[in-house]
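Since every read-out is calculated from the coordinates, none of them should be taken as a lab result. For clarity, every value in this text was computed on a predicted model and none was experimentally measured. Cβ atoms are built from the backbone, for glycine too; each structure is taken alone.
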Structure 1
């Protein structure tokens, strides 16, 4: 009978890879060290495979197809981010059995044999799995293009995954990649809901995961925590197992959390638990992340392509107006295309939308585009400086 031998949840911020000058390197180093501790849990528990539950950042699935849940079920699992490539064996017998059983039990799962995964998975491969020879089964959950799955639906998926594990012989680790509070690309980017994070962590340390599972997705959007959905799938699989916080780094734009939930080993903290309910504003509907209006498709397609095509990034940096024209951008979009190369972080600290968000760019897709375009610009400047020297 199979079993879960370890469960863990981790941050996956792109800045861990790109390390832009706006970040505090000590905070990034603390995250990476904590993720290394998760890797040591794998050494101790020796799982036969790792289920990695992560989200997309408009990297893998774009507006042509946005599954709610998907299993990556190819022979190999591929991820790419910030110039790093990962090619890891998939535990295909488990992945195919999981897919069959989930569909048979009421989950209309999507699947892919050749999806190229982004930094939600790449961070786990880089700093948790490292060079360990552990096959993986990636599971994708939509966290940024509403409609999103509810927390209770995420929990139900986790429970269904547990049943599959228990019917098989393997020892399994579950790694949830995502969280905590952040509003990437929106006007609220510099104001994460740190207080909510601290409150939620105290409950997770006590195994009281219902405080999150009882939230609506609109409430998670309010506090910048739709990326907690991968964690909620994990909670469905492990039940009320208490967690242990390894690190929480409150960066200027993001609450970075790394926790482990080891069955039979993690005891809840002593002392009074926080109040069970959070005082949400409940303004109604998604406040920060909505699916883009079809009228802005060309702009969002350009933003997506820039993240995947280096020649296009170089062309944009050299002649942004010609790129905008080739993609059929309208006059407003074309007038603001130069901002993709502007490395001033002040635009995200101003409590105003980025100019391209105001004309229809998806906030997260835009921010991720800025990360790679501006990293490309820094690389080109270094090359030019080296030639001058």
Structure 2
């Protein structure tokens, strides 16, 4: 078991180094050399914003008003799917919409994937814009997404999400990591392989949207764009399409979200096997393996290495210490500590990777969680 533990630990380290240190400059260099195709001149005819809401009474009115105030898009349709809401979400949405927003109520809570599937099937728009109830668009966000889709070769467009911390609220290092991710999205978008959109703001041609598996856990913003890419269309990044969202209130709230993301990631690794076929789409596979699969699997392999070390007389102390540290990180996170500076960023990175690893392992094992409570935001 000593050899196995060593191999797993080395593999985890290699994936971390490749994904975080080697891949970003590589994809940036490839993007710099890429010559963008000429823009097309066939803008989409109709646009509809759709969102799934579950007990969002406190924010849905402001959200709909924000969408209806979008500039530069004529006859913008807005549809809200109420996923088994037990509060006044539907009523508040109808009041805020003033007859300009469609509200679809579902009697029981089924999860975001099922709601989106129904809303997509019920739409006749050329372009669908996907967003969340707790997000706010800047005035020209939808217009920017539509302009990106004016090129017939483009099938989906990812917008820019900015995390904000409310005055007096605890700040997490989330925005620091997100800025790094945004730069990667920009480079991948230049190549037409923007892997994984922001659930808060992305758009796709309705004809290219494939129904999601109903047990999909927190991965609509990955599966919808990546399947557009599978159909041979470019997936781009639109930096002018800006959405703003409150940052997670604390590390404990983010741990829950990262575990949920991990479940969806495990489902993707298990189901979307076509993404491993590099000869068919080399750049897409490179991006998937480097920015997604490597980051999802590295912490799983690290925990597996620690577990394997427990069966090695030589490595037992190290394995036991590593697993104890992982458990301690999660326990500390529940107390919502305020950790600042470089150590705080390291703590944040470590605890979220532990939560991600547990989620990925669960997703690979077949666990599904289509219904969840929304993350507490500042």
One of 1, 2 was used to compute helix-only ellipticity at 222 nm (-39500 (n - 2.57) for each DSSP H run of 4 or more, over all residues; to 500), and the answer was -12000. Which one was it? 1
Structure responsible for 79, with percent of Cα pairs over 15 Å apart, for residues 233-312 alone calculated and labels 1, 2 on offer: 1
Work out which structure the value 2.5 belongs to, where distance in nm of label points 7 Å out along Cα→Cβ at positions 105 and 265 was derived from one of 1, 2. 1
Upon calculation of log10 I(q)/I(0) by the Debye sum over Cα atoms at q = 0.21, 0.23 Å⁻¹, for residues 129-216 alone from the atomic coordinates, which of the structures 1, 2 produces -1.16, -1.29? 2
Out of 1, 2, which has the highest value for distance in nm of label points 7 Å out along Cα→Cβ at positions 89 and 297? 1
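Tell me which of 1, 2 gives 12.3, 36 when you compute Rg and Dmax of the Cα atoms in Å, for residues 49-144 alone.
Working: 1: 12.7, 39; 2: 12.3, 36.
Comparing all candidates, it corresponds to 2.
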